[in-house]
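Since every read-out is calculated from the coordinates, none of them should be taken as a lab result. All figures in this text were calculated on a predicted structure; none of them were measured in a lab. Cβ atoms are built from the backbone, for glycine too; each structure is taken alone.
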Structure 1
Amino acid sequence: MLLDIIIPVYQEQDNILKTLNLLNDNLRSKANILICYDYDEDPSLIEIKKFQSKHLKINLVKNKGQGAATAIKTGLFFSNSKFVLIYNADDFHNSSRIDEMLKLGQGGYDIIAPSRYMKGGKSQGVRFSKALIAYLGSWVCFHILRFPLRDITYCFRMFSRKVIENFELESKHGFTFIIEYTVKAHRKNFKMIEIPGDFRERIKGKSKFKLIEWTPHYARWAIYALNTQLKKFLNDKNK
């Protein structure tokens, strides 16, 4: 299989079936969908069992721990396709972009990163504090640290198997590993590209984003990106 789509779920019964149906309707490529869940009684699973598709295969993967970070790590452990996409259970707006992302990956890119902050990108309904930190963090990385992506914190991202196999994850909080993979790949000069992305805050269910808890861990990888740019600057200066 060319593509694995990892979707962490935790009480997403109000969203997951709609998301799966949109993927079925808009994604032309065949794909494995790895649904990573925390506990057997999660009502999300009842809705998932209603889903039917001829070209998308559902795989239920029980989290080896608890929370989004370990759920996705568990999904990565069981994934084996050439490309892996991290996708939210309440994402109703980006399924039509996945074929384009996969085509870019087949064209030689190792990271395909939708962006909320480039022309054509959107971010709607996000509470001010969350939106401000995400925007400022990405602005600093792009304009000050000269990182090649305008939106470093968006968790909707596709990685090649090469990225996943080359870097051992250290992150243990939320979606921080998305940034970790990206900044480590940048240091090793992996090819990455941005396309417009569309983020809209969920209408049903509770957001899993933990602003205060996760921000210091995001900052760690921003410092890593800064160190990368300093090393590249010194190397260029010494040539």
Structure 2
Amino acid sequence: MSRETMLNAIRRGLKRGPLPEDQQMGLRARLAGHPRHLIPARSRVSRPEQIALFIRNVEKEFGSVARVADLAAIPASVAGYLAAQNLPTDFAMAPHPELAAIPWDTSPLLRQRIGRAESTDLVSLQHGYAAIAETGTLMLPAAPERPTTLNLLSDTFLVVLRASRIVGAYEEAWDLLRAESQDARSGGFMPRNVMLVTGPSRSADIESTLELGAHGPRRLHVLLVEDDPTAIG
């Protein structure tokens, strides 16, 4: 069904005709302009405070964060975390070039299987596209190099995130995604799926008792790469 056919069906159901031209122009301008509503003041702080706010909010939602100096420090940090949690050293990893460039051979006990997650995977490692400080939320657009299954199937979910990709408010994260979705590779299309992840999966539906891992990962651990000098307080 074409877009116009669908809209015409909706108009018939509402007993409305096409919008007048001036209203159509106003609607197009609004869609193109992405106007702002109220943005929480808590996100309007300095870069070091934004990073600290992001970390506090991740931890408040039962996640954890490890700050690492650079990508070379990732293997030792991952190995340390897995050992502390008594978890296996093999994991599914996103086929992202930035993750592939990490010197994994510096921690030879770690074993990566590159690709989508499988139901048997206990640990997965994802590339973090961006994050929102005001709620401690990760933005994870679907892409061939960022399989969505890695976000959902494993019991423990690890995410490598650059500090430079943390923004204050949701609106700024969407601005970043829109701008970077206009390049030649994507053809100007937004991703088909964008997951916003705030902490591990949890539910209190049964007797109001909080259970982690109800519909997805039980643990969320962010490996935060300190690549933004302005964010170091």
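Brief remarks follow.
- Value 20.7, 67, calculated as Rg and Dmax of the Cα atoms in Å, assigned to which of 1, 2: 2
- If distance in nm of label points 7 Å out along Cα→Cβ at positions 93 and 181 is computed and equals 2.9, the structure in 1, 2: 2
- Which entry (1, 2) yields the derived value 15.8 for mean count of other Cβ atoms within 10 Å over residues 69-76: 2
- Structures 1, 2, by FRET efficiency 1/(1 + (r/R0)^6) of positions 13 and 189 (r between Cβ atoms, R0 = 30 Å, to 0.05): label with the highest value: 2
- Distance in nm of label points 7 Å out along Cα→Cβ at positions 85 and 125 from the coordinates reads 2.0; which among 1, 2: 1
- Between structures 1, 2, the greatest calculated value of distance in nm of label points 7 Å out along Cα→Cβ at positions 77 and 197 is seen in 1.
- Taking distance in nm of label points 7 Å out along Cα→Cβ at positions 157 and 173 as the criterion, the largest value within structures 1, 2 is that of 1.
- Computed -8500 for helix-only ellipticity at 222 nm (-39500 (n - 2.57) for each DSSP H run of 4 or more, over all residues; to 500) - originating structure among 1, 2: 2
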